[in-house]
Structure I
Amino acid sequence: MIIEDINGPEDIKSLSLSELNELARELREVIIERVAINGGHLASSLGAVEIAIALHYVFDSPRDKIIWDVGHQSYAHKLLTGRFREFHTLRRYRGLSGFPRMQESPHDPFGTGHSSTSISAAIGMIEARDHKKKGFKVIPVIGDGAMTAGLAFEGLNHAGHLKKDIMVVLNDNEMSISPNVGALSTYLRRMMTGDLYTRFKKETKLFLERIPKVGDPMLKIAHRAEGTVKGLFAPGILFEELGFEYVGPIDGHRIDLLVETFRRFKDFPSPVLIHVITKKGKGYPPAEKNPSMFHGIGPFDIDTGRPQSSARTSYSEVFGECLVELAEEDKRIIAITAAMTEGTGLTEFARRFPKRFYDVGIAEPHAVTFAAGLATQGLRPVVAIYSTFLQRAYDEIVHDVCLQNLPVVFAIDRAGIVGEDGPTHNGAFDLSFLRHIPNMVVMAPKDGNELISMLRTALSYDGPCAIRYPRGMAPRLKGDETPRTMPIGKAELLKEGRDILIIAIGSMVIPSLGASEILEQEGISACVVNARFVKPIDVELIGHLTRNIRHVLTVEENALQGGFGSAVLETLNAHGIRDVNLRMLGLPDEFIQQGPQERLREGLGLDAKGIAREAMALCLPSIS
């Protein structure tokens, strides 16, 4: 295999075109085989194979900086930059990251995981280069929906103003080039990238103006031709107005065309945007047929494309099913997501209620303010966004929702440890950045049934509510099977005890119950409370229990700074309850790396054994 001899980008520069095409085939084969085992972002990376080869063929990484926006497209880039022999560790504990990571390789000049950052980062690098009088090129590769985010256009606007030599590669994988227009596209690409580009546009306009408007048997053909030409040029108008030279669209699976275009504009002195059309999932039929499913997927069977299934239901699915049921009852309910329909469990809602469902693209700030506008008119918007993506809409939550005390429900998926996607996706901060905002109610369910109850509660509450729940399967505890509306701020006493009070929130409730059983074997009687609410805290129950139990352990899957434990400590202090020995257990002051969820929780002491160990350390001195 050619790939076995590629130890860095310099090794592909002597390959022939046929060898480069064979290399593309091998890269796809390696990517498919590994993602089938480890899971990952398959469809996007398959679509960007030729782009990665052409960029590394023309440019000189790591001197030249290639920034892969979002990072979903970067697997071929990793394989071409000396990481082939480590690729089997992709997304594994202490293995290769599923995203570009500066600490992993000098060929990753900027870490990405959230979308639309590449152009802004590239401008910063170019300005730094010029300040330091260096001579490298910077090429952001943006696509996979990232151009729907406002940040991308802020970057384009600034780049056009600065007029520096940035080369933006727009990987447009939402459409493919049909065979019947391939030759025309190739011809127009050559026209657009040459000196005839401007003259061609003018002559085409004059030609179309001379076609008779009525009575001509060629009328339909002419109108169709006019629409085609306008369609081909229209994408460039926006970018040209922003100060970019627009090139394309070109076939993103033709290495020869990509190499020719990149070479031609390699030393272009001002901003240029190269519009490349690719097919998401290219080379693997199941991913081509269903690119959304294969955007981010767990382990799957290569022959059939079927994921390794589980009979259990995820929190996302519980949320989606419940919201559909509630929307049948209440016509005011609107569902909103930011380019994550499948990931947030809203596929069925979108199918059943298309006029009440909005996917706003990768535009989380807009999603929140859009929801606020809906709420002012008496509707009940539910904004379903991953925890780390909601970080991008912080100001809108404060200014547009909470300040005006509007009834917007935030369904916060992937809260806590997410696993193999690593630090860019671990939802470590939402409790901290939400609970201090006035008017906001924050809750977290211990299981699937409680999530249903909390969603009912949030939709009946006349103010902003946030429900945070983890990635993964949702347990259903016996004895709590009837969903109901909950009193705001009321916790649940799960187990009585006398030696230590364990107050847990969300995903940490069940491990805390497990810890209490371990403690019982050690002669320690643990009282376990499911807090349910991070804000407001159940002062009545916790105050009553701490009168008799001196040792208190709070447990959360969130950063300790400003999180749930801090809320309990502040509450006890505010109510004059200061004679308790309180310890907080949660995520440390660091970014948690990738790995299986359970392994990471075990390492952080957030499993039953770890919680029991912390509890024993807290209360054994007094017992002994």
Structure II
Amino acid sequence: MNDRTPIASLLATGERFAPPASVAAWATIPDQDAWNAKALEDPLAFWAACATRIVWEKSPERTLDGEIGASTWYPGGTLNATVSCLDRHAHADPTAVAYRYLREDGLETRTTYVELLAKTNRLANALRADGVVAGDRVCVYMPLSVEGIVAMLACARIGAIHSVIYAGLGATALRDRIEDAGAKVVIGADLTHRRGKMVDLLGILDDAVANLSSVQRVIVWRRGTPPERIDARVRDYDEYVAEQSTTCAPEIVASDHPLFILYTSGTTGKPKGVVMTHGGYLSGATAMLADTTGITPHDVYWCTSDIGWIVGHSLIVYGALANGLMNIIREGSPDYPTTAAVYETIATHEITKLYTAPTLARMLMRFGDELPARYDLSSLQEILCAGEPLNPEAWRFLHDIVGRGNAAVCNQWWQTELASPAIGFLPTSEIRPDRSGKPFGPLRFSIRDEAGNAVAPGTGGLLVLETPVPYMFADVWNDRAKYRSYFDSIPGCYTAGDVATIDADGSILVLGRADDVLSVAGHRIATADVESALVSHPACGEAGVVGKADDIKGEVIKAFVVLRMGHDASDELARALTEHVRYHLGPIGTPAEIEFVPKLPKTRSSKIMRRLLKAQEAGVSLGDTTTLED
């Protein structure tokens, strides 16, 4: 088969939904098309205006030097990201709350911006006293907690480069990332709370650093184990900061000074360390969070991600704090202590804006429509989703059942390399549940074949970005060749690694990763289409689809299905699901085989690991599974 055969986009509902009338009272941008058009008139003016939303020690001399893949944003500017995130809010309103921390066992605390600044300064001073200087790398292996966020901010305060590693990755994955980053210090925790258990992190941390002579200090935040000093490098977190001042002068750095390294989840290969900067990243994350969501400090805002992922960096920490938001963070499982935990949190804390993942939406769908009906969810004004394609059935569940028609439900697309929303719907937009949205602001996307040629509207191909943006990654740590590969395959563009279609009106549907394309009898089909058709059946809660070798067709479709509550696996149900897909997609999208499973393999950022399903089906090695959730 010719690899340049266009990808077939099979599923289109044609539905359009007007935004709820109440949106006009709080949304900041009334017309997405007009906003985009104005931004495209002068993209550099747009990004220059974004830079005014953060605090600079010295204002930039220009907005941009260079071009996509070889760009320097805001040259001549100097700053420290934490001043925008902490100092200005602490000084403006000493009582403003930065975080309401919740834990699955019922513990709740509040931290103001003043308190967060003081905690950050104490740890920053301790790190400075321990010899950490600007440019040093510090790995953070901590659960979703105020202390984990403080560890990130303290590094940034002194110009050190942090690399947060999701608390729960195994010792090998942790060691590999520490080694690749060349970390001088590791800040970790002894445990995290998950499904009513205290999960050991310290044992993993000890194993990871045991033979790493490059690590000079290990700092352990303890909640369940007494301080001990078996390794001379280890210090107890509370003791480490105890005598330090709550005042710390920020290290002023150039705009392009690295702020953090974040390793991708590694669904398809070796994790890579994406590098973001103080100036470009922070200005973009600050502006795009505010503009594309309409969230303000007056909202009760809950992002269900974790600090180990880019959504957590941008929407829980840097973008959220720079905008002065009041954030809900919750440590623990979203379905513990009951399957109603998400609804209970929304109702109890009167959440107004919820940012979550399609995977969570599909999990809630499995629990049924009756559960949310028991709770007062009327505070919800907006539900935003990113991470994987949001299928139309999940969108309708969020809109009709959770939001009850009163909350705007907006899909967004972005990725680790593009560290803020890039495609999506504004809350004031007419929503098309079968589309991902339109480009935000002055971003220009196109769909290309593998030779780099533009394809016809409505035809699937590779999603590429044609314009530089400040919140795009600046490098891949220790691997410049890998970084260049994103820009060299189609010169003048960034190749995102996803497949998508674009309509004549500019609406984009992101179908999934390029690796998740099936080839059935000469037709290239995105797994997202088949999975979405399956999930639209009332019995199907989640689905993962892979290609299976076939002597005649080359490849046929096999689907792995997780059923909703109240439905039992049977041959009859498998046939019903098959016919359901055939009705919606036609013969080429119909699964040849359906297997019912209790759960799907996912990364700890909730992305389905289809390569594991495919490897298991083919009877070959599963490869790297360090990012697989428990």
Out of I, II, which structure matches -0.30, -0.42, -1.33 when log10 I(q)/I(0) by the Debye sum over Cα atoms at q = 0.06, 0.07, 0.12 Å⁻¹ is calculated? II
Figure out for me which of the structures I, II the number -7500 belongs to, where helix-only ellipticity at 222 nm (-39500 (n - 2.57) for each DSSP H run of 4 or more, over all residues; to 500) was derived from the coordinates. II
If relative contact order in percent (Cα under 8 Å, 6 or more apart) comes out at 16 when worked out from the coordinates, which of I, II was used? II
Structure from which 6, 27, 36, 24, 6, 0 was derived, P(r) over Cα pairs in 5 Å bins from 0, in percent, for residues 291-330 alone, options I, II: II
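Consider the structures I, II: one of them gives 0.35 for FRET efficiency 1/(1 + (r/R0)^6) of positions 123 and 283 (r between Cβ atoms, R0 = 30 Å, to 0.05) as calculated from the coordinates. Say which.
Values: I: 0.35; II: 0.75.
Among I, II, the structure yielding 0.35 for FRET efficiency 1/(1 + (r/R0)^6) of positions 123 and 283 (r between Cβ atoms, R0 = 30 Å, to 0.05) is I.
Throughout, read-outs are computed from the coordinates displayed, never taken from laboratory work. In this text the structure is predicted, and so the values were computed from the model without any measurement. Cβ atoms are built from the backbone, for glycine too; each structure is taken alone.
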